[in-house]
Every structure is written in structure tokens, then in C-alpha cells.
1. Taking relative contact order in percent (Cα under 8 Å, 6 or more apart) from the coordinates of each of 1, 2, which one would give 24?
2. Computing Rg/Rh (Cα atoms, Kirkwood Rh), for residues 38-157 alone gives 0.94 for which of 1, 2?
3. When mean count of other Cβ atoms within 10 Å over residues 166-173 is computed for each of 1, 2, which one produces 15.8?
4. For which of the structures 1, 2 does the calculation of Rg and Dmax of the Cα atoms in Å, for residues 30-69 alone return 14.0, 36?
5. Of structures 1, 2, which gives 5.4 when mean projected area of the Cα convex hull in nm², for residues 150-197 alone is computed from the coordinates?
6. Quick check: -10500 is what I get for helix-only ellipticity at 222 nm (-39500 (n - 2.57) for each DSSP H run of 4 or more, over all residues; to 500), calculated from one of 1, 2. Which structure matches?
7. Taking 14.4 as the value of mean projected area of the Cα convex hull in nm² derived from one of the structures shown (1, 2), identify that structure.
Structure 1
Amino acid sequence: MTPIHLGLPALALSLLAAPALFAQGQTRPIASQTVIDSPGSYVLNRDIAYNPERGAGIMITASGVTLDLNGYEILGPGGLRGTAIRVLNAQGVTVKSGSVANSAFGVVVEGSANVRLAGLNIRGQGLMVTAPPPEVGVMIVQSRNVVVEGNAIYNTGLGIFVRGGQSWGNRIANNTLTAGMNGLLGICYNPAPSDPQGPVGDLITGNLITNYGVGLQFSPTSRYNVARLNTVVFTSAAYDIQNPSNIVEDNTSTQIR
């Protein structure tokens, strides 16, 4: 299978009013589309819908941020448009405990390190994949020490997408990825724009990957990644391993016929 190369449109950052000042250590509420550009704890206090022409639903550009979705949902416009949550050039960020729906990209982590995504429900529309890009649940681009754990991704064309030679030491663990009728790839490792190298030295373990055409793909320049103890239920091929340095062992796989 040919590796997929997806572009990510630039997102405007200068459109929302500056947040009010809060006392140190105080949790700051979020009730609408916003940019988080100061460290601290933030909590969503209602469901929000966002306009992709104004950027991501929630953009995080500051280090030292915890975003608690608090069980609420960030709703995109559908039609393969928008990014619900984007972490850009930040460190020490946690995003947890809520839902994301109807976005081209559910969560994007780019140029960042030490990021944790946990307890998220990410839902696509199951759109037909006529040409790249498909709907993507989580995309990691040129980022290190990203932990994607305990999330449920449903009805996307591509579940988790890791890109670029500056991506390494990430852990993708104990997630449930379930495609609808148009699932292409469960977990995919590829180069990034202007970087022919793929990610290095990630651990992919304990995931349930169901109903995608290919469960797990490593491009030729993705190296020394380890996929172990995953369960893959596939329609075409369990694995597409294009570089033998990647270790794929002790997994369980079965084909849907």
C-alpha cells in the first residue's frame, strides 16, 4: 500500500479576544472556540461548535497546560473540514476526558513534546475515502514523548497517524480504534512535509484495531518502532511493514470475511 501524505492547512491564531486574568492555580473555564496561550488548568463547561475558518476548535500554543473537556463535546462542521484540538509547539500538555466529533482532524499534536491524550472519544462521519486526506482521529507530527492512551476512535478513515523523522519515543497504548464502512488505515507511520524520514522508536501496544483495510502500516523510512500485544481485525491486511527494522510481534490478528 502506498504511504499517504497529508497536508495540514495553516490555522489563524489572532482572532479571539485575550482571556481574562485568573489567580495562579485557578482553573479557567472555556465555553467557546479559543486559543490557549498561557500555562495553567482549563476546563470546558459546555458543548461547543467551532468555525474552521477561525482556526481549531481549541488551539494550545502554551506549555504547561491541562485541558479537561469535562465530559463535553467539541463539534466540527463535518464534510472533512476543521481540526477540533491542536497542540502546536508546546510541552507538558494534557488533554483529557471528553468528546470530539465531525472534524477532518480530531486532535493534532505538532512540533511538541511530553503531551498526553487520554480518555477522549473521537468520532468521524465515516466519509468515503475518494482521495487523501481521509478523516483522521489523532495526528502526531514531528513530536516526541507523546502518550495516546485509553481513547476511543470511531468511524474515521485513518485512526492514528504519526509523521516525520522528528517524531520519536511516543507511546500509543490501550486505545480502541473502530472503523465504519470506509476505514482505510488503523495506525499509520509516514514521513512529514519537507521531511522524507518517518518516526523512530515508538511503542504501539494493547490497542484494539477493528474493521480498517490495513491495521498497522510503517513506511520505508519509519524505523525501529515496536508493535506488540495489539489485536487487529482487518479487511485486507493486518500489517504493511515496509522496513524490517520495525518489530511486530505477539499480536493477534484475524480477517473479516
Structure 2
Amino acid sequence: MIDTVFEGFRYHKPLPNFYKNENPQDPKREISEELLEDLLNLALKYDFTGISYSRLSDDLKREFDTDIDNVIIFKFLMGEDILKMPPSTEKGKLMDEEFQEYGFHVYEFADFLRQNGFQADIIHPLDDNLSLRAIALQSNDCAITRSNMCLFKDGLNNSFFMIHTSIDNLPVKEENDMLWVSDFCSTCWVCIDRCPENAFDENENFIRKACTAHREGCSECILKCPFYKRGYDKVKKRYKRMKARK
């Protein structure tokens, strides 16, 4: 893993290599439903909220110059006690400890797949050469909010690790039923109004360089967002009522 440094603060220390098994020389290409269920139960055992699956399109692979095809996404909720702390270097360190703990278990998931005959490698969560958000979107299981957060139905405070694998028959969703989220976001200015760093331009587009989330752990856009405060299902009901009145 690679260190990423933001203005003197080391946001995430590298994860040591915890693999216990090598990739098989002739990896399997198909997995049974039972074995996928075992993998899900292993993830739930360590408090991951669930698993999503992604298959990279040819266009995305060309854009990022990668030959990755199949990806398994392991999702976990960032701890609320840490999330609600004021931005600080200490908060960033606690976020890193949480990152390290969940990351350790993802190596166990990769080893589980390797032991069962599949190629499995963790995608570096801070790899600038790949867009993890773009990969997540190709799962058809999430949406990107106006504040540039990757929203899964499990929660807005969801973070994730990814494993790319030889498995061709992952149950990737055919359609994304969360496309309405961008329309809802266009009617809601909470993240823009409450951002302490004014990390949005005159066209209300998110400015990544202005955001201090990766330097000091600012979480205001998460804490104030309706998807965090009310949850996905309640916001969707509110959106449907709003559309019905038009």
C-alpha cells in the first residue's frame, strides 16, 4: 500500500501485506451461490454492512488503462462517534485506525477466495490511477451525491474496500434504481449552504481541493445531508411525494 500525504498530515498509513495465500496459477472463473453466501457471512462477521459487485465496462477500462474486469465491493459504515468529532488531526488518526481495522479483514476475504481457487487482489483504496467511485457506479448499486459522496442504500457514511477477481459470474445488477438521487440533490442545497470551506464553485460543483475531509476529517456534508439524517428510504419517499405534487 502507498502512503498518501496531505499538507504534512498522513491521512492513511500503509496497510501491511497480510496475504497468507498466493493466487492460484489457473484461477477458477465461476463461483457458486453457496460460496458467495459464505463470503457475505464472513464480511458480516466483521461488521461490514454488505457486498456489492461491479463489472468494468470496456470504456472505463480504456479510460483508466486497466485490464480489471470483475470487482467485489465490501462496504462498512464509518463510526458515528468519530464522524461527529470536530475536524482535527486526532480525528484523522482515529479514522485511519478504523480504516486499518477493516482493511485487515479484507485480506482475509481475498485469502478466502484464493483458497477456493479464485484470483483475488485488493485494489488500493487510494490509487489515483483508478476511480473507485467509477467502479462503484458500475455496480448499479450506488449514486454520487452533490457533495461527491458515494451513496449506497446502507448509508451515506459508507466506506468500502474492493477486490478484483477472476470470477466472471458475479451477480452484478443490470439496472441502477438510484438514478433519482441526482435529481433530488439538485433540489437540495444543504451541503452547499453548510460547507465550512465553501468547497463548491459558482455553478454548485464540488471542488475537491477545497474540501478538508482528507486533511482534517471534516464531515459536515455527511452530517447535514438528508440521506444521513433520515436514511435512504425516507428520503426516497419524500422525493416521490415532491414529484407527485408537480
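1. 2
2. That value comes from structure 1.
3. Computing mean count of other Cβ atoms within 10 Å over residues 166-173 on every structure in 1, 2 gives 15.8 only for 2.
4. Checking each candidate, the match is 2.
5. The correct label is 2.
6. 2
7. 2
Laboratory data are not the source of any read-out in this text; all were calculated from the coordinates shown. In this text, all values refer to a predicted model and were calculated from it rather than measured experimentally. Cβ atoms are built from the backbone, for glycine too; each structure is taken alone.
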